[in-house]
Each structure stands twice: as C-alpha cells, then as structure tokens.
Structure 1
Amino acid sequence: MAIAGPDGVDAAIQQGIDLDGSPIPVEMLSLYNEVMELESQRARSGVKKSMRNRIVKTGSKHLDQASLDARLKAAGWEGLKEKEIAFFYS
C-alpha cells in the first residue's frame, strides 16, 4: 500500500490497515481513537503556535538543525528552543 503524507496515514487508520496491508489490532485502534477524541476537545492557544509546533516536529525529520532554525526565524517565528533541540536533534 503506497501512502504519502498525513492524510494517507489517516486514511489507513480509518481503514484499520497498516502500510504493509496488515490489519491494525483493535486495541491499538481503540486507544488511538480515544486519545484523538480527547485531543479534539482540548482548547487551542493559537493557530500560529500549532503551525510552528507541527513545523518543528516534522521539519526536524527533513531539515538539519541549523536550516530549520534559520527557516523558522526567516518566517517570523522564534528559532528552535533548547528543549526542542535536545528532543529532536540529540
């Protein structure tokens, strides 16, 4: 099963199948759905903050630390925080 991007993963979860075509255990799906339901009820602090968090989380998989830091600053956000560097780059 060829899936790309976050929407592809969501589609696979909805179908209850992993990327290799194997079924996702019901217990895993149940816990995932429960946690996502709780998350959907959490109050948000701002769209730009959420965007930055997503950029850091995903960007750290694709960009080196210096590049991501520079790109964040160039876009108008603060650069990488020490705790983000420790978590994503150590």
Structure 2
Amino acid sequence: MERKELSAIVLELLEKETGETYPAVEESTTLREGLNLDSLDMAGLVLHIESHFGIQVETELLDGVKSVGDLLDVLQMKISAKPAVRRAA
C-alpha cells in the first residue's frame, strides 16, 4: 500500500475516533502536541487501525512513535509483514 493512501486512511480513522477534522497533517506533525491526542485517543486510534487492516500493533512498537510519520512507518512494517490471504479456487 502506498504511503499516501495509508496516510489518508489513518487520517480518516483519526477523525472517526476524535470527532475532529484535521485539514493539514504532515508526517512531521506530532501526535500529542500537533494533534492534541492523549493516551485514550491513541488507544482508540490503534484499535480502529488494527480492525481496519486486520493487524495487531504491539505496545512496544508504539513506544517510539511521536509523529504521524513514525506511526506510518510502524503501520507499513506491520501491513507488509501480514501474511497474504489465499482464496479458494
């Protein structure tokens, strides 16, 4: 999945979680100060992300996540590591 597409999905899920709109979010935008997310917002966002992409993001991976770009890095890693679903013929 392209990073731009992933970013758009995360932004949509973020807006769904917080009820806010975020018109200008860049990769350097911090989650706490830039987006005013608290730990509860982050937990809800991660749950939405996990459900949407069918992945599990371990807490340890989120420890170093400070910006939108950091979050996208973790998500790209998790999504690319997800086993492909085989369809029955």
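Just so it is clear, none of the values below were taken in a lab; they were calculated from the coordinates. All of these numbers come straight from a predicted model, not from anything done at the bench. Cβ atoms are built from the backbone, for glycine too; each structure is taken alone.
A few points about this structure:
- When distance in nm of label points 7 Å out along Cα→Cβ at positions 7 and 63 is computed across structures 1, 2, the figure 2.8 traces back to 2.
- Structures 1, 2, by distance in nm of label points 7 Å out along Cα→Cβ at positions 15 and 39: label with the highest value: 2
- For -17000 (helix-only ellipticity at 222 nm (-39500 (n - 2.57) for each DSSP H run of 4 or more, over all residues; to 500), calculated) the corresponding structure among 1, 2: 2
- Computed 2, 12, 17, 16, 15, 17, 13, 6, 1 for P(r) over Cα pairs in 5 Å bins from 0, in percent - originating structure among 1, 2: 1
- When distance in nm of label points 7 Å out along Cα→Cβ at positions 47 and 71 is computed for each of 1, 2, the largest belongs to: 1
- Calculating distance in nm of label points 7 Å out along Cα→Cβ at positions 23 and 79 for structures 1, 2 picks out 1 as the one with the greatest value.
- Origin of the value 15, where relative contact order in percent (Cα under 8 Å, 6 or more apart) was derived from one of 1, 2: 1
- Among 1, 2, structure where distance in nm of label points 7 Å out along Cα→Cβ at positions 31 and 55 as derived comes to 3.3: 1
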